[in-house]
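Structures incoming, each one as structure tokens.
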Structure 1
Amino acid sequence: MVRRPANPRTGGDWEKFGYVHPIDQTRAEREHAAMRQILASNHIDVIEAGPDEAGRLDAIFAFDPSIMTDQGAVILRMGKALRMDEGALHAKTYEELGIPILGRIKDPGTVEGGDTMWINERLLAVALGYRTNAEGIRQLREILAGIDVDVVSFDLPYFHGPDECLHLLSMISPLASDLAVVYKPMMAVRFVELLEEQGWRLIEIPENEFDTMGCNVLALAPGKCLALAGNDGTKRRLEEAGCEVLTYEGSEISRNRFGGPTCLTRPIWRMASA
């Protein structure tokens, strides 16, 4: 699922959301359409939702307001106040698709999808930070226990504080069931050790490509991925590890808003044979 970019409500919306510069809506729509075309041309069934009502600028980041399980979706409660109502948008799309809702995170809990990562089909990693709190993790653990899924949590570093979005997936993106691209200096020791114990191979990005979202890579199939153009060192390391790397231009939908291809998509179903 992807959500097409909503129009700004006012000329100052970009500052309220913490973007780098004023929004170029025409360019945003062009870049998003090109990204959707890349997905579709690589055998991805693309479900287009939106564009949402004016002012819902972060709704373009479809990864965050829900997660998917084999038994249905979990509707999350966002930690960023400007995004608090986005879970309802996902619930509406799932209703239209006939996908059941397994559970919902409720006040005062918060969980954002970018703070979650499946280690395997029975183990979900969740990061505790400014966007995901302890009560949200408790609720998520309780929901997933009903389908025999364990939740393991790790703390996020302070980094630049509460005003900057730092998710678990800011520092890691799965490329296959046992392969990920990572920025180790920001990762919790216990998280790295767990991945290594589970047999994951970790491809480290160059130091200077963390801020340009070198870690934000979307798996289209095992070893085949979509990355933001411009992170040439990361691309080279992925290719040296045997990955096929496609790129997209995202100066408006990604660089301006600090969200890469993982953020822009919500995987609903992955074929085991893909």
Structure 2
Amino acid sequence: MTIAENAVVHPMAVVEPGATIGVGARIGPFCTVSGQAVIGAGVELISHVAVMGATTIGDGCRIFPGAVLGADPQNLKHKGGPSTLTIGRNCTIHEGVTLHRGTDVSRAATTIGDDCYLMAYSHVAHDCSIGNKVTMANGATLGGHCEVGNGVTIGGLTAVHQFVRIGDRAFIGGCSAVVGDVIPYAMAAGNRAKLRGFNIIGMRRAGVDRATIHAMREAYRRIFDPSRPIAENLADAAKAYADSPEVMSIVEFMSSRGKRSFTVPPLRSNGDDGQDDEI
């Protein structure tokens, strides 16, 4: 066991031999920390937190009671081999959150970026990859192998199917069931989820200007024009908006298709998100 300067381990916590506790970290009462764990500088495990297996927690994270980090993956294919959970810096992980390690027959790693905010009882399954500044509201759940981009918000009680990709700055409404990939900057909601246009508020906060938003909406209509195959629409959009990094990020996301279909607009919308009065 390595305990750095100014770290505090409560006498009623259990830290196994081999664990590394960073400078200024605080391990509260009734916490358990595995011998393979690495706890970064300034991390606070408030109480009743279980850190299991090969779990690394980045500097400045704050973990609330009842969280279980690094448990075995809920995957019958897992054979008990080595796998990891890595959590970035300055994350807040609330009560009852569960984050599982990767599966030894897959990427063997679950990764969570910096500055993420995981509300009570949210769940990240095995082999997921989550970007920076992701918010998961209460009870939001990711199935195995999901990929979530930077700045994504996932509403409460939403379930995301395994292998689904969610692009940067997308917003998923609460109580949704997401079974297809969600393009960057999009809003999606419903069971099964459909696209509801763009996350305009999130785009404004990210500094996307009005002209770019209009160009993106035009590209959105073109890409999801139901009269032609999406592959043809993507090729046209790539030519027409080659000088727009935001549109091209959508084209590239859809061109690098994952294992699931795409979340698309409702048929009656004809690819239009209907928010002209908001921009």
Structure 3
Amino acid sequence: MILDPQNDFCNPEGALFVKGAEQDSVRLAAMIRRLGWKWNNIHVTLDSHRVVDVAHPIFWKDGQGNHPPVFTQISAADVINGVFRPTNPGDTERMIIYTQTLAANHNKYPLIIWPYHCLIGSWGHGIVPEVLNSLQEWEKNTFSSVDFITKGSNIHTEHYSAVQADVPDPGDPATQLNERLITTLKGADIIAFAGQALSHCVANTIRDIAREFGDENVHKLVLIEDTTSSVTGFEQAGEKFVKEMILKGMKTANSTEFHP
């Protein structure tokens, strides 16, 4: 399972480049080619955002009418007290509930304003060539199809995890538990994880899958450590996640040594 191997994360010119992701992608592509037919299935997630998005600057305004700078964190208290308000006033009550819900879940990040990234149809939304080429070779050589999973198109909730949005929208099935994916993964003996970013989408995806699998099946999960990196400034979050999941039974491996 490959999380968000996209230009905006994995190319130094990307809008939200994750330091180290360029070389992570090279190692990932080499591993895909090396193991070839041994991969029964390959799942690839694609972060897929719109310009107007809860985590983009345009969605919010401060008391002076200015959009917040990137990497601003917005709390429920900020929304309630008017430090930041949605650009569309009709979203205010919804955003109070949203930020309160994030705060109540210790494994979820607070609302963070990110650079405009992975905009649907843009260059940044595309998969980096190294990984894309290896995936297409696998499809040709095995006469199989990569399972592409889009996430993040709902403008009212972040969607770090491939399994479900941070705060699922009752009116949008795409934000709710991806039961098809969970059912498919449960049938696997080993699931290898790679992609970006370790501190966010990789961490939240693996946590959600482990929750759905139950503790007795966490041993199926293998993090390929040299194919994933954390967002700069969130390295401790990535390290905490790895330690937490190893204690639960997750394994780790190097891309050149991993053998399913």
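When you work out distance in nm of label points 7 Å out along Cα→Cβ at positions 122 and 186 for each of the structures 1, 2, 3, which one comes out largest?
Top value of distance in nm of label points 7 Å out along Cα→Cβ at positions 122 and 186 goes to structure 3.
Which structure, out of 1, 2, 3, was FRET efficiency 1/(1 + (r/R0)^6) of positions 10 and 82 (r between Cβ atoms, R0 = 35 Å, to 0.05) calculated from, if the result is 1.00?
1
Quick check for you: by distance in nm of label points 7 Å out along Cα→Cβ at positions 130 and 226, which of 1, 2, 3 is greatest?
Max of distance in nm of label points 7 Å out along Cα→Cβ at positions 130 and 226: 2.
Suppose you compute relative contact order in percent (Cα under 8 Å, 6 or more apart) for every structure in 1, 2, 3: which one lands on 25?
Answer for the origin of the read-out: 3.
Thinking of 1, 2, 3, which structure, once log10 I(q)/I(0) by the Debye sum over Cα atoms at q = 0.09, 0.21 Å⁻¹, for residues 50-193 alone is computed, gives back -0.36, -1.34?
Derived from the structure labelled 3.
Consider the structures 1, 2, 3: one of them gives -10000 for helix-only ellipticity at 222 nm (-39500 (n - 2.57) for each DSSP H run of 4 or more, over all residues; to 500) as calculated from the coordinates. Say which.
Attributed to the structure labelled 3.
Laboratory data are not the source of any read-out in this text; all were calculated from the coordinates shown. In this text the structure is predicted, and so the values were computed from the model without any measurement. Cβ atoms are built from the backbone, for glycine too; each structure is taken alone.
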